[in-house]
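Novice: Heads up, there are several structures right after this.
Quick note: the coordinates plus some simple rules give every number you see, no bench work behind them. All values reported here derive from a predicted model rather than from experimental measurement. Cβ atoms are built from the backbone, for glycine too; each structure is taken alone.
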Structure P
């Protein structure tokens, strides 16, 4: 691997581009960890591209993604969702250690591309979740998070908006911000322009300008069991309806969608962030996947593993036995991350290296040949130098009147929206 470029320009970007929490946590670091706002701006500047938001469920996924980004000269996002790495985590990577891991690996591997650390799906599933969130959210930024998704999409439209408004003071102004409308349920309860406008207009009236909006646009989290996938036309329609609010798209449930579909979501919509989780986990383990990164099942609907890739055969058999004993199947294989973390780390270096390499090769192909994110590192660094601050600022301006968006009027507006939210159930990421 070539030596990192610690040129005068890079040193300047490092000096001005890292937000205060990162400087405080890692005062001697050479890792260019920045706000998610700049990642979004870089993709917009290149046009018709998006970058990976890699769910770092393990060190192997984080390292592989970073190496791919360096090779592609691409700015990326390393993230973990609240369900993956929150207080009830199923991964050893957590919301409170992901920044420390990423910083350490970037210095270890000589990574010089810009990276944002994103707290994905910070879920608010009832109004009783709001007060505890006011305590928890600041601790995430204290731990090095530089971007967050406030996901109250499980709530009715008015409560979703009101929760976002109430929690916004606890998110630093410089941080990347994602919001969501429509819980991710696949083909059920698809988002509408009317719902999205209610959320974004109401936030705008309260001086809140999200960088991204996530939609239920037909995809699912985990293993995609059908070829339905992302509804590109619906996504483009909603993005266009929101155009004067200058908000980008965040695409959830990317695993399982074909390269052609992902190329189109980058080229035909305003999406700049693509979450990839399950595919990277499976690839690091050596599970057979198709072009979409979706696991290939055998005739008995069990996972198949490539013998020369991923974890050792001995550990794989232990994983299968554990899953069988605990009735863990399909997408729930994600629950093997935590109990097997130390066993994976205790494997020979050659095995660990091949796990990382599998992730690197997959992510590199996605960044260069699918997402069109190659060389966005240079664009982001140039933007930081031009702005001269760790804070990229807001893309939008207030155009809505606060008087039209009081709590009472928000409730009244939402009551006039008639949509099908789809079935109840556990649709967590």
Structure Q
């Protein structure tokens, strides 16, 4: 098992490119199940989660060709409409094959999901929607067994909680349903809007993608598509915070700043300069950083996937900040590890009260989930001394070669075998 070792204190400077968005790619690759010819996807990041969805597609009979960051997928000869526990337990987004399999092949058997242990992300919203569309659903032995005959029917669906994977799953299922499906309180994330664009390019009839009300008129069949995956806004946000924490001067290329407005506002309030240039967004860190309160919300609010990284920044800012997590109930597991590095953080329910310290100290720490891993790397970059981060396999689920990118910016960081 690998470790990341960081000698802190180096100022980041230079240019960095942002990889394709993991969360967009997972849904887009799953959408290939809706057609029977070759789909071509560009700018697909090389990540563990992408490997998982590729393995899952291969397991159910898809053909996959890979060259660099480009993938070609054909699902003409699907023989096995099952997503097994061995794969789904490692990544909750594996459940995204449920909707496409059911609507095209009239059956699906998908394990109840796993993934990062950051709180409940229940499948019941997906299943209630599919049931309303006429699906016959059984749950037994840890599997969701779903059938429909002759095809799903359009329905009006209201999500009690805004759910990204639920919105994406039902949107894909509705593309080949009989009639019109309306999704209310749908997720508004940019990744949902991009999936809607991909599906429309396949021949679907979707209106309102990226808003809280999406209308899908079912069609009889879809055609293959070519698509370039959008840049990853969470990776971009992580580099924005890294530059701010290290008093750096970093030009972030392919930075989707229009999807990061909530983060940008908070960074500027903390004293970080953000300048839009012709070929990217420049981030300039200034000293001292100022404490800022943050409350995570569904998009376009402050992203829960940036909460841990922003907390690392607040741990060395002047003053007291309150970070409120409203999306997941168990997303403060990085706090104890930041405390090992000298951070002054107190948990009160869904609030983390952070008193900024003059500096953090390098220490051995352990990553507990994907974004916690990133927060510990950021803390290590700004800390005095050496930080050793174990269990970095979490990191490889969502960041493509992050240690290489940081090293090119001047960080003293390396990956070693534990």
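Novice: Using the calculated result -8500 for helix-only ellipticity at 222 nm (-39500 (n - 2.57) for each DSSP H run of 4 or more, over all residues; to 500), pick out the matching structure from P, Q. Could the numbers behind the result be given before it?
Specialist: On the way: P: -12500; Q: -8500.
Only structure Q yields this read-out.
Novice: Next question. Quick one: distance in nm of label points 7 Å out along Cα→Cβ at positions 215 and 319 came out at 4.6 when computed from one of P, Q, so which one is it? Write out the running numbers ahead of the final one.
Specialist: Working: P: 3.5; Q: 4.6.
Going label by label, the one that fits is Q.
Novice: Given 26.6 as the derived value for mean count of other Cβ atoms within 10 Å over residues 23-30, which of the supplied structures P, Q does it correspond to? Walk me through the intermediate numbers first.
Specialist: Details: P: 13.1; Q: 26.6.
Considering all the candidates, the number was obtained from Q.
Novice: Still on this structure, please answer the following. Taking 1.00 as the value of FRET efficiency 1/(1 + (r/R0)^6) of positions 111 and 135 (r between Cβ atoms, R0 = 35 Å, to 0.05) derived from one of the structures shown (P, Q), identify that structure.
Specialist: Q
Novice: Using P(r) over Cα pairs in 10 Å bins from 0, in percent as the calculated read-out, with 5, 23, 34, 26, 10, 2, 0 as its value, let me know the right label among P, Q.
Specialist: This figure was derived from P.
Novice: Which structure, out of P, Q, was distance in nm of label points 7 Å out along Cα→Cβ at positions 79 and 287 derived from, given a value of 6.4?
Specialist: The read-out was computed on structure Q.
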